[in-house]
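Each in structure tokens, the structures are laid out below.
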Structure I
Amino acid sequence: MIGYVTLGTNDIEAARAFYDGLMGSIGASRLFEQGEEGNYLTMYATSYEAPGIAITRPFDGGTATPGNGNMVGIERPTRADVDALHAKALELGGSDEGAPGLRGPEGPQAFYGAYFRDPEGNKLAAFCIGADR
């Protein structure tokens, strides 16, 4: 249902460095850039048919600020993949918002997640659902 989410940045080059590393670690890449000299918007995804994450300077020219209560969830196939994405985010300069772990009971609908913020303060989560594989 969701095609993409957009996160604001005040430093497009620093944001690209963070997301190039983070998205590259899960097989996603820059699909396109649009705007003046590629500085307006950068879209990351695994394909044009898959949901994506875009980073951009605010269209209105104002300062980008993280939303209070906003979060982007990135589904991963296994708990080890959740752990790896969380670690990669921290390695790239992100900050921890909740170490990887099980939230709730174990079982077929178990929720395993990890939370972090990008260097600009946007909150993201890596998660998988189901028993450990």
Structure II
Amino acid sequence: MSSILVIDDELTILDVTTAMLNAYGYPHHVAQTSATAMQLIAENDDIDVVLADVNLGNGVDGMRVAEAIAAKGWTGSFIIVSGDPEAFSGRRGQLERALFLMKPYGRKSLIEALESARAMVRQPMASAANT
């Protein structure tokens, strides 16, 4: 079964998000740092969705972490999370398969975002010849 990687530097957000994922039976991994996230991606080939907060503290940008994961050839999809929609809108084109989830989010919006992200993974990517 596939799983989700949740990246957020705030332990409270991780706890609430993982509680929601547990309630719906979604297997998941958690990371509070970009280094841990990269290690988990490398070690777990079952991860198909990365849910990353834009602001990971200490100047670390979740979009850059997502871009680094994608650059390593990972073929899953991303859910970028922030309280500021502008943090994603201008940079969306830098990730093939990504969507935005506004903070604060509840169970319904989280699950809808996960299902949309998983649908992206199942769709074939457009080839360069078709663009």
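The numbers here are math on the coordinates, done by the rules we state, and not lab data. Predicted model only: the values in this text are computed from it and were never measured.
Annotations for the structure displayed:
- Origin of the value -6000, where helix-only ellipticity at 222 nm (-39500 (n - 2.57) for each DSSP H run of 4 or more, over all residues; to 500) was derived from one of I, II: I
- Computed 1.10 for Cα Rg over 2.2 N^0.38 Å, for residues 25-72 alone - originating structure among I, II: II
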